[in-house]
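Every number in this text was worked out from the coordinates using simple rules, so none of it is lab data. Because the structure is predicted, anything quoted here is derived from the model rather than measured. Cβ atoms are built from the backbone, for glycine too; each structure is taken alone.
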Structure P
Amino acid sequence: MKKDEHIWKTAITDARPNSIRLRGYRIDELMGRIPYSQAVFLAFTGRLPNEEEGRLVDAILVSSIDHGATPPSTLVARTVAGCDVPLTSALAAGILSIGKAHGGAVEGCMELIGETVTMADKEGVSIEEAGQRIVAEAEACGRRLPGLGHRYHTADPRTARLFELAEECKFSGRHIQALKAIESAFAKSKGKKIPINIDGAIAACLCEMGFPSSAGNGFFIIARTTGLINHILEEWAREPKMRKIFPDSAVYDGEGDRSL
């Protein structure tokens, strides 16, 4: 065997005795100085975010922290939790249910936005024209357009707020414009508005900040993990084991409406 034959390299974390550095920064020095969302940004990009980037990433993570008791990942996590398994098993089951139809549309929408912007640049057409072509091509081949439509919301308040923050943070550019062009073209095709959902809004904002599409679903998973853990803990604390879970029978009995 050659010397160092099995050595491989990582540029994420350097863990040594009495020292842990994330992308070069000592974790103990970051503790208490930056919020978790900025540490997430650092882990993904290798640098600390500026104020606007940090604010937008923080909003992205808050936006997807939970969506009640009916999403598939929540139902799966609660069902498995009722089988008297460890937290890790129930949490893993919930995360594994995240896919193209639930929570996993961020990556696909980022790719769609990238295709639209690339088409506009290569063919010398407007973003609006490129959006129309993308929609037409998708309909011709039966391709689903990720990032549009929601089973509950006709006007998701999180989408509007995230785009508002993107504007405030000076990240409202061609990628958000591209997704809105797709939304508009799809609405004309269908004869009714199919609104941008939170996955789409997250995708557009991540594109604006330069994240690769391969990282997209990771942000949803990071955010939703907190919600799933809480649903698992509540299932253990309030419900019998091995119960039949009827999604539409869930009744909220927590705190009433509150404001900051």
Structure Q
Amino acid sequence: MHHTHYHRPASVAEAVRLMGEHPDDKVLAGGQSTLPSMKLGLLAPEGFIDLAGVAELKGIRVEGSQLIVGALTTHATVAASKDVLAMIPALALLAGGIGDRAVRNRGTIGGSLANSDPAACYPAAVLGLGATIRTNARQIAADDFFKGLYETALNPGELITAVSFPKPEKAAWMKFKQPASRFSIVGVFVAKTAGGVRVAVTGAAPCAFRVKALEQRLDAKFARESCDGVKIPPDGLNSDLHGSSEYRAHLIGVLTRRAVAAAA
């Protein structure tokens, strides 16, 4: 039998200290990725550092034109938040469509981003809105955060504390989901921001990414017809029993057009 140990810190400082003392322990946020992986025998951590007792990681607030979401805030809380609905309704829509009710009431934004599942929804919103990931050590721009399959810019011992979302002029989210898991076969988040249009995709590649060809067209004219004729190359895209790389490439264009229409 595999024996483990368990820690429940009360502060970010204590959590970071424990992460340094027990580098092989798994940090638990909502546990919606960790526990299924353990059940499948894919993960057998030495122990756990459970963040559930760290109150400073929870909650949503507005700071000027920025929406700040604590790392331990659940998907259900984001979906129901009046502040989120007022500032970025597309983000509330995205959060409300993650998994099922049980997952939404346990899963957290910080856990989702740190795991960087290739089909997770939140990475598309973070990248599409040009958000900033705050950690105990620094601030990381979304464009620099996602590095590859289950890989991020986080260093060992670094903990996400919050995500800062700038309020966009317009934004929309479109998801073509896998019906059993409700993960994204392809999901597209489109945002018209002060710095230009951003088109972020999840589910189609090893990690979330932006589509510059579509962004350039939409910068010139923010209308669904601007997407016409833009060919998304299938090279490097995921191909599995749910859809080929060519199918996913096609879906990116379809969902982007729908998102632009919804945002406009």
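A few comments on the model shown:
- Structure with the greatest value (metric FRET efficiency 1/(1 + (r/R0)^6) of positions 57 and 145 (r between Cβ atoms, R0 = 25 Å, to 0.05), set P, Q): Q
- Look at distance in nm of label points 7 Å out along Cα→Cβ at positions 65 and 233 for each of P, Q: the largest one is in Q.
- Which of P, Q yields -8500 [helix-only ellipticity at 222 nm (-39500 (n - 2.57) for each DSSP H run of 4 or more, over all residues; to 500), calculated]: Q
- Which entry (P, Q) yields the derived value 7, 25, 29, 24, 13, 3, 0 for P(r) over Cα pairs in 10 Å bins from 0, in percent: P
- Which of P, Q yields 15 [relative contact order in percent (Cα under 8 Å, 6 or more apart), calculated]: Q
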